[in-house]
Structure P
Amino acid sequence: MYIAAIRALLKLTDRGTLKDKRRVVKGFLAEMERECRVSATETGWQDSTAFFEAGLCKATSDHRVAERVIDHVSRRIYEDPRFCYVELRTEIIPMG
């Protein structure tokens, strides 16, 4: 069993209110869950209108699947015009 883990600190390109940010973040996390079949949540910078931190993970029995998930999510983050990445950390954690 492997856990693909991603932590991303992102800066919104269009700065607005916290309500605007929540709409963008909620939409992004829902897209990641739907497209990449990962668990995703906002993990930091909740009170900032410019930044947010997202944590995403997926459990799988295949190391190659974990690598593909990390590659796909990372590419999706880099290509999304709603924000630019500040920091992106990834890890594949072997379990058992």
Structure Q
Amino acid sequence: MTQNRVLRRCVACRQILDRKQLWRVIRDCQDGVVLDKGMGRSAYLCPNENCLKEAWQRKRLQKALRCQVNVSVIEVLQNRLNHCNDSITKAI
């Protein structure tokens, strides 16, 4: 029995990828905008610099989530991206 992959589209580059390869940003009714876990309206982003910039400059996250997204959310994603890049560099 084969399992179907769950595909999602990046809000910045519009590329369709497996859900596990993307970052999930959620609009939660209680906490506002949160990352990764929870129920609510979601938007997905590729974990790369270009998609992060595109999503912020063109307000793609705000449009997809239908709410204001604070700069702190983008900063957390940027820190996560930098941490991933540092890990890759150390492995090489």
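Bear in mind that the values in this text are calculations on the coordinates, not laboratory data. These numbers were taken from a predicted model, which means no experiment stands behind them.
Looking across P, Q, the calculation of relative contact order in percent (Cα under 8 Å, 6 or more apart) that yields 49 traces back to P.
Given a value of -0.62, -0.89 for log10 I(q)/I(0) by the Debye sum over Cα atoms at q = 0.20, 0.25 Å⁻¹, for residues 9-48 alone, calculated from one of P, Q, which structure does it belong to?
P
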